[in-house]
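*Asks:* These are the structures in question, set out in turn.
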Structure I
Amino acid sequence: MPLPRSLCHSQDFYGFESAESGVHLSLSKLQALGSLFAWLTLPPFERLSSSSSGCRMDDEGLWSIGIFYGKTPFSLQPIELSNVQKDGSSAWPVANPVVTCALPSDAGFPVNFVADPFLFIQGYTLYLFFEAKNTLTMQGDIAVARSVDNGATWEYLGVSLDEEWHLSYPYVFSYRDQVYMMPEGNKKGDLRLYRALHFPLQWKLERVLLKKPLIDASMIQYEGYYWLFGSDFSRFGAQKNAELEIWYSSSPLGPWKQHKHNPVLNGNRTLGARNAGRPFIYEGYIYRPGQDCGETYGHRVRLFKVELLSPDKFQEVEVLLGIEESKKGRNAWNGLRYHHLDVQQLPSGDYIAVMDGDRVPSGDSTRRLVLGFTGLLILFTLVMVMGFLVGAVNFPPLSWCTCYVRKSYPLWFWAHPQFGSKLRRAFTSLNRTSSSIRGRMKPRSCFGISILCSLSVLAVVVICISVGYLFGGNGSEEAYPLKGDYSQFTLVTMTYEARLWNLKLYVKHYSRCSSVREIVVVWNKGTPPETNEFDSSVPVRIRVEPKNSLNNRFKVDPLIKTRAVLELDDDIMMTCDDVERGFRVWREHPERIVGFYPRFIEGSPLEYRDERYARRRNGYNIILTGAAFLDASFAFERYWSVDAKEGRGVVDQYFNCEDMLMNFLYANSSMHRTVEYVHPAWAIDTSKISGVAISRDTQMHYRIRTNCLLKFSKMYGYLPSRKWEFGSRKDGWDV
């Protein structure tokens, strides 16, 4: 029998509707706060995708591959320190990583990441075999790439091995003029050996070496035997990533016998039991790379010297790996994890190595989703609690629930009166409890208001944290590749002793940016600090100048090893993502001044005006070099040429206008465009905080710069009258 219609329009029903709308209003306000937080903190520009088809977020990570060179296996340095140059992508120098998910993805084979690299060297040609996580099947395949320039450039050749099960760790080696591959395929339950029919893309199963699901198996010949190192986590009592077994044979084709004391290691996943790449022999000893999986899977590579190895004995000690870890954290391609190393000797006698690396921990994407939605659940709970405390929310009487829901959906407890009775008593008890708490707390009292304010603040914090986890990405500010290549630049700033506080904050922040190789501090006045006073992730060099002059900013410096230089005032703070975008644009047009502060200079006579004037005129023809990328070899030599001597005198006379002079020199050395603007997400002038700004009188500053324009135009001719409009880039970086 249906309930009376009047009951569905009772005061309780309307009261609950009012309370419900109040909760919706509170949630809407918090949603608005969350949107405001996202607008303030998240990058407003869409990040350029490494590939249109692959490179998707993956819970296993964002692995990529870098290359290292050294005179010995213990003196390996990343490729960027070798100053390898590539003109086609303005990579001066080429920087790691040299192989990413974009390489196979752009060739039509979409993958989420590349990892577990192994080299195979044929003369002066390098072949790189690696695991490629297929975006479509979410399964690992073995892919191969080729390089003829010692690893600076890689050509993707294709998938060399694809099975119905996951493949990784493609240990490739030669034996009796044949090339073999021993990949990991533990899902199949055995260890298989493949032989190349047509190297490097066609392979045939040669035999099953062991009917055991060995993980990360590596082989090496030593003192009459072939030794096989691997891990079997299916063994009873084995701890994941903490077990190592050894097998030996007179041939890599088998049969294999196990070591007397297997497992030779078992019990601590931080001690490198799981293999981390190819073992190698140096000065008569085997060196085995092992994974430290303590903090997260594949946290780092540790190196072990095998001091004793026989069918019944094994002993190894840890030695220094020799590869310096990045201090940039998630901003570095291998900042949080690197778990694989393959070191080999080149025909020249030098050594080359490939290593994979990741900027996020294992399971990062799932962790962010869980934390984000947990935060939203906590937020909803806080809003409901505040509603109960102020009396805006009460649990509805069961009669309301019945009529309200029965209109369209039959309630389960409609046919179970006993359950409905219990639910009614529970709701009544909760309402009495909340009424009792309200009576004691007195929401309108100072104590009640303080409780509500505290809960409100907590709700705002929770919504901001949730937005960060759900929409803030993995927390890294990555570099932007150009034509698949990464590079680095030198950061140059000019300061003096009164601005040391600015400088320390500046160095700490910008040294974490992915593409910064070195920070050069041009010290113009006073006693310089020691470099160990700075919290820096890159080398800091202080260049003390004998004369306090703004011309020192552009002085030719043979110790700068990169073509690209970012001239950046020590009182400007912007995000690393802004800096990386500016660097990417400069690499597209290295003949231009690419920066973040545009001006439009026009009139007769010329007059200096601020950025707002350029915005009103919808264009610019000057970029201030207080925050701009330059080609150091061109710009500095041009600035210190004989032709610019008179202009440098004007700079010294006014102690101003060095950026204007650089724009005139660029504009009058080319018939083409010489400036380009990149819009920063935000920028802060820290001199306003510290009170050490150089140009405090804005009107006087503008008059001086107008005088400079008049003098420079007489010396070097007028600036091009053509203006470059905002918003002309397809990526929207110049809006």
Structure II
Amino acid sequence: MYIKQVIIEGFKSYKEQVATEDFSPKVNCVVGANGSGKSNFFHAIRFVISDLFHNLRNEDRHAFLHEGAGHQVLSAFVEIVFDNSDNRIPVDKEEVRLRRTIGTKKDEYFLDGKHITKTEVMNLLESAGFSRSNPYYVVQQGKIASLTLMKDSERLDLLKEIGGTRVYEERRRESLKIMQETGNKRNQIIQVVQYLDERLRELDEEKAELKKYQQLDKQRKSLEYTIYDKEVNDARRELAEVDEERNAISEELIRKYNTSVEEEEEVKKLDKLYKDITREVQGLSREKEAIEKQRTKAIKRHTEVELDVTDLEERIMASSRSKDEAGKQLEVLRREIQQSTAELNKIKPLYEEQVQKEDEITKGIMSKEKQLSILYQKQGRATQFRSKAARDEWLQKDIDKYDKVLSSNEKQENLLKDEIAKLERDLAAQTEHVKVREAEIANLEGRISGYRMGFNQHKAKRDELHDKRKSLWGTESELNAEIERLKAEVVKAEKALDHATPGDIRRGISCIRRICRDYNISGVYGSIIELLECDENLFTAVEVTAGNSLFHVVVENDEISTQVIRHLNAEKGGRVTFIPLNRVKAPHVSYPKSSDVIPLLKKLKYSSNYDQAFGQVFARTVICRDLDVATRVARTDGLDCITVEGDQVSKKGGMTGGFYDKRRSKLKFMNIIRQNAMAITAKENELQNVRSELQNILYTSRHST
């Protein structure tokens, strides 16, 4: 094997394509002036077969491109033609072409015009003798001079490297390292073994218990085996009976397929009923939990209310006791007042008697003095007393005696007046205290009455809000269950639609959705099946007519479809057919005027923006009443005809028909997905309103509390 030819274009100093003549299988020499490109020619060969240039960054690839005057070179390639007459390269050809192409964003290999990976190139070169461990199959410039100037030790290392012995020395060092690690591990294992010996001694003590446990476990397993064996025999017997019944049922099903379809529909209804009942049970369970929570809250609230009532009753009892005490004090005061009044009544006659006696004494004194004065006048003052001083002394003693009596009477009178005033003040104070207590009692009774009225009002309002919240909880549970059911049906329909869709197309459509979302690509409107609606009795006709065209994707223009296809190729995301609206034109078709013939396009519901796309798929097809009409219209008017049952007559004369399983209808699955998605949106909006109303009720309840 030898290099037969080298072809270079756009690589370093080679802007235009340069192809050498066939090299000799012996020794070839490249000569030329300085700057003529000898080194670049040598680098071009190493660029293809050497592993030094396998992993290039963007700037490294740009450095290999030609940078001379004129237009910029965007890509370059180097192709080496090997003479493989000795089959050194494991390819069944005498001439092998290996090309490497680079650009600012690409680095690719081609073998005989076919794209291969870098790993495959490396394996191919390894099998041909270009080993990574021995890079001396290419002798670089100055390498021989450096070899002649090497030291003996360096030459020995070089010979070891060329002979491959370095690998064994490295392996020896690795083996010694592994042996050292093994010794360390051996010491660790010895420690572990010692620990295990200790652990074994402990386990010997548990051995007796384990044996007893094993005996009991063996008995248990024997009993279980006996039970399981009996159950297996019963199950096998039942399975044999079921197999016999299944065979009989299978024969019956073959004869009654239509009946089985009806029974399947009935099973779906029962399944739906079961799901409804299950959902209702779940709703009742959630309602029970909510009621339990409400009951707990009600018990707590009831306890709080009872505590409040107990507190109020205690306060009322305290007020009653205060009232009783005040009444008792009032009775005591009244008795004291009565006693004081009785004493006053007893003292008052004495007082009046004393006052009367005082008046009488005063009158007596006055009369006696008058008499005395008369006697003095009669007898003469001189004869009564020895002197004036004696007379005055006698008179003064008499006056002092009367003054003492008068002063004693006045003191007694003042004491009685003070006692009466004190009793009157005490009576007024007790009367005022009784009035204050009675006012407090009346105020407390009014407050208690008001509290009872407010409590009753709050209780009624709470019961009303509770009933309303209970109803909303039930509605919320029903909506959640309905949304979950609809989502489950959507998932089931999507899975059924995926199973009915070809694998490449399914992956392609899924990848397109992700590409549009990740790269923010607009103008992708969706597939035909997503954009159309029609009556359910036309599902079969539409599906048979469109075929895989149902999954053609409608886009705004061909630039968008080109962009999406690039991403699909890069990600290997399946295959999809695009319908660019700026490129397609709907054909102009003249339909026959007959009541037995209806253009299929007129029975489809879609946006007028997609007229061109739907016209391309469905414009040439008409719906006919039966096959006879379809045959006649296809022959006379040159149109593709189809019946409602899906029997098809081509304008070229071909006929397609037979049984079509409507249960696997793609349009049916898409219709289920579309309707359930709309229902989910409506239910979620309704659920949001219910939750908002529940939040309002909760806020009102907390605010009122």
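A short reminder: the numbers here are calculations on the coordinates, not readings from a lab. What you see is a predicted model; the values in this text were computed from it and never measured. Cβ atoms are built from the backbone, for glycine too; each structure is taken alone.
*Asks:* If we compute mean count of other Cβ atoms within 10 Å over residues 187-194 for structures I, II, which one ends up with the highest value?
*Replies:* Comparing I, II, the top value of mean count of other Cβ atoms within 10 Å over residues 187-194 belongs to I.
*Asks:* When percent of Cα pairs over 37 Å apart is computed for each of I, II, which one produces 77?
*Replies:* Corresponding structure: II.
*Asks:* Tell me which structure, out of I, II, gives 1.00 once FRET efficiency 1/(1 + (r/R0)^6) of positions 115 and 275 (r between Cβ atoms, R0 = 30 Å, to 0.05) is calculated.
*Replies:* Source structure for this number: I.
*Asks:* Consider the structures I, II: one of them gives 8.7 for distance in nm of label points 7 Å out along Cα→Cβ at positions 139 and 635 as calculated from the coordinates. Say which.
*Replies:* II
*Asks:* Shifting gears a bit: By the measure FRET efficiency 1/(1 + (r/R0)^6) of positions 515 and 587 (r between Cβ atoms, R0 = 30 Å, to 0.05), tell me the structure among I, II with the highest figure.
*Replies:* Once FRET efficiency 1/(1 + (r/R0)^6) of positions 515 and 587 (r between Cβ atoms, R0 = 30 Å, to 0.05) is tallied for I, II, the winner is I.
*Asks:* Out of I, II, choose the structure whose coordinates give helix-only ellipticity at 222 nm (-39500 (n - 2.57) for each DSSP H run of 4 or more, over all residues; to 500) equal to -9000 when calculated.
*Replies:* Traced to structure I.
*Asks:* Where does the value 5.4 come from, among I, II, when distance in nm of label points 7 Å out along Cα→Cβ at positions 107 and 667 is the thing being computed?
*Replies:* Corresponding structure: II.
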